Structure 1
Amino acid sequence: MAGETPADAATPAGVGGQCIYLAVALDVPLPGLFDYSHDVPVPPGTRVLVSFGSRRMVGMVWARREAPAIDADRVKPIEAVLDDLPPMPDDWMRLADFAAGYYHRPLGEVLLPILPASLRKPSAYLGPRAAGGPVRRADRRPGRAAHGGLAHPGSAVAVEGDAAVDAVPVVPELTDEQSAAWQALRTMTAADAAPGVALLHGVTGSGKTELYLRLAADVLATGRQVLLLVPEINLTPQLEQIVHGRLGQAAVMHSKLSEGERLRAWLRAARGQAAILLGTRLALFVPLPRLGLIIVDEEHDTSYKQQEGLRYSARDLAVWRGHDLGVPVVLGSATPALETWRRARRGDYRHVILSQRALAQPLPEVRLIDTRRAQLEQGFTPQLLDGLAACLERGEQSLVFLNRRGYAPVLRCASCGWVSQCPRCTAYTVLHRHPGGRHTLQCHHCGDCTAPPRACPDCGDQDIRPMGRGTQRIEEFLGERFPGARILRIDADATRRKGSAEALFSKVHAGEADILVGTQMVSKGHDYARLGLVGVLDADTMLFAQDFRAPERLFAQLMQVAGRAGRRVGGAQVLVQTDYPEQPVYQALRAHDYARFAEAALAEREELGLPPFSHQALLTAQARHLREALAFLAEARSLAQALPEGAALRIYDAVPLRVVRVANIERAQLLVEADGRGALHRLLRPWLAEVHALAQGRPVRWGIEIDPQEI
């Protein structure tokens with residue numbers, strides 16, 4: 001970067017004059033803040049360009065110091081103040097501060113990564129091509145619909161190409177149950193209402209989205225903004241169209257947007273130009289100057305939990321943000337998280353129930369097909385194949401659900417038992433089929449991809465075959481079994497390119513598919529008009545998983561996919577193939593009885609002292625050799641036990657992860673559990689400081705996760 005000069009979006013530091021010390025947050029894996037100097041005051045929340053070691057970095061001013069924490073002659077001056085944006089607002093700073101404290105991360109690892117990437121890149125402000133910085137570039141290249149605000153509530157705009165034309169929104173009448181629920185919820189959005197949280201617990205197809213739209217319209221009419229969170233990127237286009245048609249243009253944010261698209265959406269929302277922000281979990285951190293309502297759709301979904309870096313729960317932080325601002329929060333789900341259900345049942349949250357579908361269609365019949373004595377054909381029972389044929393005859397759509405992508409989970413030699421394994425991970429490689437008939441073996445953990453061997457590497461037998469089924473193999477079989485049917489597969493492999501998921505779902509909704517084959521991305525949020533049958537394959541794989549949350553996830557997954565059926569057609573069925581039809585999860589599913597499942601699951605967890613009746617933190621360690629990771633965690637455990645706060649907690653032994661090795665790095669974990677949240681955090685604060693010191697000079701990387709979702 002030698003010779004580069006800051007762009008005109010940056011104000012260079014002056015020379016001489018008063019020396020002011022500033023505490024600056026940087027995105028580095030080190031605790032604490034870093035001292036820099038400047039000749040004029042710089043408000044907290046301002047981004048600055050600084051030198052850190054041999055690098056230039058964008059940091060954020062957190063506070064002014066009376067004196068530096070290090071020797072004054074070691075304090076470096078700020079190179080430039082990035083003034084193309086005003087300082088971040090106080091409420092945004094409070095949210096980031098709370099997240100850093102609760103999840104025990106350095107402030108810089110929270111403040112900077114939650115900004116659009118271009119706002120934290122030094123290269124965006126340096127050199128002759130910086131052209132005023134990313135904000136001014138975005139303002140010069142707004143793109144379609146980047147400027148302007150929201151249409152007046154009640155109006156609508158339909159977009160055809162680049163032209164906007166008036167359209168009349170279709171507003172369905174509410175059922176009596178919906179009307180009562182709406183009246184209960186809208187009392188929370190009144191100007192004089194006490195802030196709070198509501199659980200909107202509605203069966204699939206009960207019209208939760210309609211209530212979201214009406215609540216949003218009430219809030220928009222008062223000049224306030226609405227934040228609407230969804231769990232999956234692939235749900236965003238459909239919901240965006242609905243919001244656009246009823247309420248006007250929304251700013252949309254998710255990780256598949258380009259850097260420029262994300263920045264423009266962020267700017268529109270942060271400047272108050274967009275009255276609605278629709279997005280996935282990262283939208284939770286966008287500053288909204290007039291926020292009046294937060295909606296978290298499918299609040300139970302595990303996608304709201306970030307699994308890298310700051311491992312936050314967007315749902316939990318949404319609740320905190322609503323409380324901090326005095327803004328109502330609505331959590332919607334047909335299968336609420338057990339933590340949310342418990343809070344609603346004990347009165348912490350307002351509990352609003354929709355027990356019936358909005359279009360007067362009954363919930364689909366759920367049939368459990370015992371596969372223990374069934375004659376299976378490529379994993380299909382005769383009952384399911386007959387059901388698919390009957391749907392085709394009636395002109396209805398079917399959905400075959402299998403939460404396993406690829407062609408087959410493993411390649412196997414029948415002679416010696418060899419199976420395809422990743423050389424870098426303790427995991428099998430999955431057989432994938434590609435256009436033209438080419439196959440590859442792919443590791444779903446590290447991404448390693450190789451051609452399948454022509455013969456068994458161990459015994460040389462050429463008769464190596466795929467074992468088990470993925471969505472690609474199911475698609476192939478159904479194409480052979482029903483040659484006249486239009487079969488469409490939607491999974492992560494089929495939707496890698498930008499816009500491909502939206503295009504595939506458009507085909508489904510346009511009636512251009514007879515049988516839909518897919519993973520969990522087809523199971524939630526989508527309203528299929530002609531879907532008369534859902535078939536579920538291999539659900540039992542989650543039934544006996546080691547994670548205590550597996551039954552909850554299985555029930556939610558099956559309830560969600562079952563709820564796609566029969567929304568607009570009568571007589572719909574859900575056929576679940578299982579070796580264990582007597583299991584409580586399946587019996588509650590057959591009765592569409594979430595409350596029955598939830599109360600039984602909570603009683604079991606209370607007896608075992610598991611969340612939500614306890615609170616957990618998970619310390620993980622990674623090293624080249626497992627013994628190094630385990631030794632590090634064993635020493636960390638001893639440090640925790642030696643602290644006064646550790647006596648009342650349950651600190652378990654270090655154990656390897658289920659998938660021990662990923663990309664030649666071996667991993668282990670240490671679980672800490674407490675009956676009270678406060679007791680857990682009182683241990684973590686001093687303990688993690690000792691763990692940080694323990695890791696110095698050792699070939700180990702470590703991390704802490706609060707409220708872990710997978711153990």
Structure 2
Amino acid sequence: MLQYPELEKKLKYHFGYDQFRPGQRQIIEDALQNRDLMVVMPTGGGKSLCFQLPALLKQGLTVVVSPLIALMQDQVEALRNNNISATFLNSSLNAYQVRSREEAIMNGKVKLLYVAPERLVSERFLPLLDVVKEKVGIANFAIDEAHCVSEWGHDFRPEYRQLISLRKRYPQVPTTALTATATDRVRADIIQQLGLKQPSIHITSFNRQNLYYEVRPKSKRAYADILEIVRENEGSGIIYCLTRKKVDELTFKLQNDKVAALPYHAGLSDEERSTNQTRFIRDDVRVMVATVAFGMGINKPDVRFVIHSDLPRNLESYYQESGRAGRDDEPSRCTLFFNYGDIKTIEWSINQKTDAQEQLIAKQQLRQVIDYAEGTDCRRTIQLGYFGERFPGNCGNCDNCRNPKPVQDWTIEAMKFLSCVARCKERFGMGHIIDVLRGGKTQKIALNRHDELSTYGIGKDKTVDEWRMLGRSLLHQGLIEQTSDGYSVLKLNALSWEVMRKQRQVMIVVPVAEKITWEETSSAKGVEVEILTHRLRSLRKKLADEQSIPPYVIFHDSTLKLMSQVQPTTLTEFGKLSGVGSHKLAQYGEIFLAEIQAYRQEQGLPSDIKVNSRPSSNSPSDTELTTLQLYQQGLSIDQIAKERNIRPTTIIRHLADLIEKNQRIDLSQLVTLEHQQKIWQVLEVLGDIALTPIREHLGESYSFDEIRLVRGMWRREKRSSQK
């Protein structure tokens with residue numbers, strides 16, 4: 001068994017991080033003791049690491065249940081980029097690919113397998129799993145997006161219900177259930193439906209401190225407001241709309257305003273949706289305009305803003321969708337546009353439901369969203385309260401807290417309100433309580449003889465909106481509770497009685513209409529860092545395009561910013577940066593150090609960067625010499641890559657640099673003479689520019705690898721002719 005003090009070293013070696021995020025270490029320790037786990041951790045909190053690191057430290061295969069193909073592929077790509085043996089099995093593969101991957105799994109060459117729930121419990125797949133258990137062992141079942149197992153969750157999927165069969169078939173294999181959002185009811189349902197045995201339950205705070213939350217009125221100039229947000233914020237963004245028509249209209253407007261935007265909704269073909277999603281993930285476009293069909297399984301950490309141009313259907317969905325911003329812990333913005341027209345659209349949708357109870361619950365959830373949008377309390381207090389987490393307010397990172405509104409003492413009014421709830425025997429909702437307080441003449445009041453109560457008519461001095469504002473605030477502050485069965489019945493709690501006994505003061509915020517602006521401070525040093533970060537981001541994009549992977553798989557934005565701030569001068573310093581593991585240091589260290597050095601030279605700063613022990617730029621580095629020796633021994637590019645545990649594209653880069661540095665490599669063994677001549681001609685015309693425009697000029701029959709190798713020879717000849 002691994003000694004727990006070693007966990008940080010393993011974390012740095014495999015994933016490049018110096019320390020665990022809150023809650024991760026304890027979860028991993030419990031996983032290493034083969035316990036069943038129930039993990040509730042917000043989006044961006046680091047759920048994946050909680051099963052990925054134990055998978056590397058335990059014997060056998062870890063099977064990860066994931067509902068979406070895109071999510072599987074993203075996570076496997078990121079793991080492989082850290083030199084971790086992971087694979088997936090899904091419908092995107094042909095029969096040969098499935099067979100070869102299954103063979104690798106049975107031979108113990110894979111540590112993490114990602115698979116969809118329906119495939120996992122199929123009659124064909126379970127016998128394969130039996131063989132794996134006998135030959136290499138099964139370390140863990142990790143059930144990602146575990147809320148899908150519960151009918152009370154926001155994204156119920158019936159196929160998840162079948163996963164209980166894993167517990168019956170493999171009773172000794174521990175199971176880890178993971179989700180980003182789950183109320184008490186959903187958590188209990190997950191534990192029951194998956195058959196977890198005395199699970200260790202870990203619930204980290206739902207508070208995402210890096211996200212700025214704001215609600216804006218949706219006026220006639222709503223599009224201008226959206227465009228302003230898009231232009232204010234550098235980086236990627238998602239804009240959610242209620243309807244397909246709205247998605248298409250908004251995309252068209254943004255494109256006309258020279259914003260690189262694409263649509264995503266169920267009306268597009270599977271191929272269109274997949275292409276648009278890939279282009280967004282790879283930073284080919286900045287903005288995705290989408291219905292809520294888009295988002296689950298999007299493993300893009302550097303989304304800088306999420307805009308809801310229409311009202312979401314419930315608070316849980318809003319938390320999930322807005323939470324796709326800032327998964328890398330960098331400052332990000334979540335804006336909700338609200339007007340009452342959206343309510344009618346959602347109500348129409350709710351009325352299409354055939355189940356009366358479903359309708360009731362959906363209407364209650366809509367009311368909670370409206371309360372959030374109209375709420376004057378701290379946005380985090382409202383959101384976190386929905387998940388049963390108490391938050392004191394004054395977060396300093398939402399519109400209500402950044403622009404404090406006048407606070408008034410409404411203790412007397414609160415006592416009246418709560419007393420009325422008590423006298424109505426805690427059997428009614430907010431609307432009825434307000435009617436009683438204001439002396440209403442409704443049929444319900446007459447039927448229940450509530451016009452005879454002492455609280456009848458004692459609140460005529462306040463409007464319906466004022467009483468509703470107080471009721472909302474009491475709920476948000478936890479001074480009263482509400483049933484979640486669709487009827488929204490108000491219930492008193494211990495704090496309610498403290499108010500009524502004059503043991504607790506009630507302060508509420510009085511709203512003032514004012515536009516909130518979202519600003520970040522800037523300085524000369526900050527501008528410098530931004531310029532270098534932008535250059536490193538461009539380099540990352542170029543490398544990612546060459547490898548056909550999303551840019552964030554190479555390094556997260558937070559790591560690029562750290563590079564720009566620290567500006568390391570050696571590989572040792574570079575390797576100490578958070579987000580740089582041993583594999584990425586070997587693969588990308590020299591390339592990024594060279595870019596930092598070039599920037600420092602242009603700025604007239606000292607640039608004594610030593611990538612290795614050979615200071616001459618025309619001398620091969622240690623890592624290039626290692627590649628050269630293996631190449632001269634007759635190994636192919638793929639064999640060298642396998643031997644050195646780095647990507648073939650990195651070996652190609654080494655060989656191109658070795659050619660440029662006048663080392664003995666026969667280019668004709670790597671690129672045909674015909675292709676050499678054509679690439680050379682294009683280089684003579686276009687000059688020493690990036691590979692992508694060169695390839696666009698040549699056509700798809702020419703690879704980036706060929707162009708890079710020939711460019712190495714071309715550069716060498718150019719330099720020789722200039723001497």
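Quick check on the output: 0.97 is Rg/Rh (Cα atoms, Kirkwood Rh), derived from one of 1, 2. Which one produced it? Attributed to the structure labelled 1.
With respect to FRET efficiency 1/(1 + (r/R0)^6) of positions 321 and 481 (r between Cβ atoms, R0 = 41 Å, to 0.05), the largest value across structures 1, 2 is given by 2.
Supply the structure label, taken from 1, 2, corresponding to distance in nm of label points 7 Å out along Cα→Cβ at positions 193 and 601 with the calculated value 5.9. All intermediate terms of the calculation are to be shown ahead of the outcome.
On the way: 1: 2.8; 2: 5.9.
Traced to structure 2.
Assuming 31, 20, 13 is semi-axes √(5λ) of the Cα gyration tensor in Å, for residues 369-536 alone as calculated from a single structure, say which of 1, 2 it is. Derived from 1, not from the others.
If helix-only ellipticity at 222 nm (-39500 (n - 2.57) for each DSSP H run of 4 or more, over all residues; to 500) comes out at -15000 when worked out from the coordinates, which of 1, 2 was used? This value belongs to structure 2. Can you tell which of 1, 2 yields 4.1 when distance in nm of label points 7 Å out along Cα→Cβ at positions 241 and 665 is derived from it? The structure behind it is 1. When distance in nm of label points 7 Å out along Cα→Cβ at positions 425 and 689 is computed for each of 1, 2, the one that comes out at 3.8 is 1.
None of the figures in this text is laboratory data; all of them are computed from the coordinates on show. Small disclaimer: the values here were computed from a predicted structure and weren't measured. Cβ atoms are built from the backbone, for glycine too; each structure is taken alone.
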